[in-house]
Structure I
Amino acid sequence: MTIHEYGAALATALVGLWWLGRRLCAACEAANATDWGHVWLNRLDGLNRLFCRHYHRLNHDPITLPQRGGALLVSNHVSGLDPLLMIAAAQRPLRFIIAQEEYERFGLNWLFRALGCIPVAREQRAELALRAALRALEAGEVVALFPHGRIHLDGDPPRALKGGVARLAALSGCPIYPVRITGISGVGRVLGAVVRRSRARLIGFSALTCTGHTAEGCLEELAQVLNGPTHDMSTDP
């Protein structure tokens, strides 16, 4: 191959990559359903929706979040795929409360920061995260969290829900919107669940309010929704 032929082949390859990139950006923009405030975040939103819809075959109920105003979105927690599914099913940006060690994970901290995630240390300074989440709710944002605190599979010994969600609901007056995730192939895994193909299902439930209820009563009602029957978790790819 002469230098001119090599140059022509390289130019053709670059044009092809540019064209594919433009097509991918257009597909992501068409799939985007939430305004995150930045073009590239909106494209990532669209890419995530395509990924969850076509690769993980996400089937989800509409999440009936209010069009504006603060709200709490909560879910059971079975894998590292869960937040991607919740984002793909929601029509508003979600600010996740995540563990400090996950927030500081190498290579992902920039993304968690851009998405407005709220880090919380498991053993200390939890009060700081609660205050940050309360400010977000008061500013009209949607805060998402996993009340089990960490991955908890159907059939595992019962684990009490963390009280932070009830406290946030009581202090802010915001409703709690529970969803339940099933059909994940890589249950119990973080990155493995993202890679292993699933038949993901996200089930939405009516909003709960903690107004007029004790924290214990609110958590008990929420646990009945999130824990669900032990027989509805599918692991078939």
Structure II
Amino acid sequence: MILKNKNILAISFLSILAIGNQAQAFPYIHSPYVEKGETVVELKTEFKADDAADDSWGTELEAGYGVTDFWLPKIGVEFEDEGGDEDAEVTKLFFENKFQLAPKDSLFLDPGLLLEYARSLNGGQDEVEAALLLSKEVGKFMNKSEIGVSRAFGDGHDHGTSYAFSYGLYYDYKEGFEFGAEWFSNFGDFSDSFDEQDHSVGPVAIFDLTEGTELETGALFGVTDAAPDVTLKAVLEFEF
């Protein structure tokens, strides 16, 4: 049964704020929609270039299945190479659940909730993340946004709370091709100045390669000292 009570939106939002964050490790904005019976496989890759740090890359591979018309669970694994003399390694195993909170177009904004547990595989900290997903289609334009939070736990974990936000605007130029722009912000716990926070913005293009196969590419440019100078990203998604 799809959640229709508007009070659920307020409860979900308050639950997210209660967690705390380092959300949106990979620069990707999720949609709130779920399709029952659909299998989804995603390969996400990013490369970060920064004059003040070693170049690095990361890859996520995940798969999920629409169990109902409002619940999509996923499981995935992350690989990272932090550059320098470090070798690439498997860093975490994560379990994700996406919930569509209302039927499409039944509210002014289409809402969803994303919950994730990440288990460290290299001696790091485990983490719980949550994000409120919002989407709105206006003519040929699509708006998507995430308000995300997370909390690390385990030995030596950071007790601070931080917050993240992202927004994307996309234009359906023609069948099989969209383009737009995205903004990603990681605020930390708001104790840092704006330039000490991680803020990036850049263009994105989305291609329908075949039926059920989509490629998203983008380039993000840091607007603060704490953000990487350039982040290149690609997301290959299969739906069947």
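Quick note: the coordinates plus some simple rules give every number you see, no bench work behind them. Computed from a prediction, not measured in an experiment: that's the story for all the values here. Cβ atoms are built from the backbone, for glycine too; each structure is taken alone.
Some points to look at:
- Value 0.99, calculated as Cα Rg over 2.2 N^0.38 Å, assigned to which of I, II: II
- Read-out relative contact order in percent (Cα under 8 Å, 6 or more apart), computed value 23, structure in I, II: I
- Source structure (of I, II) for helix-only ellipticity at 222 nm (-39500 (n - 2.57) for each DSSP H run of 4 or more, over all residues; to 500), computed value -12500: I
- If log10 I(q)/I(0) by the Debye sum over Cα atoms at q = 0.17, 0.21 Å⁻¹, for residues 72-199 alone is computed and equals -1.13, -1.32, the structure in I, II: II
- Ranked by FRET efficiency 1/(1 + (r/R0)^6) of positions 192 and 216 (r between Cβ atoms, R0 = 35 Å, to 0.05), structures I, II are topped by II, which has the highest value.
- Value 1.5, calculated as distance in nm of label points 7 Å out along Cα→Cβ at positions 152 and 168, assigned to which of I, II: I
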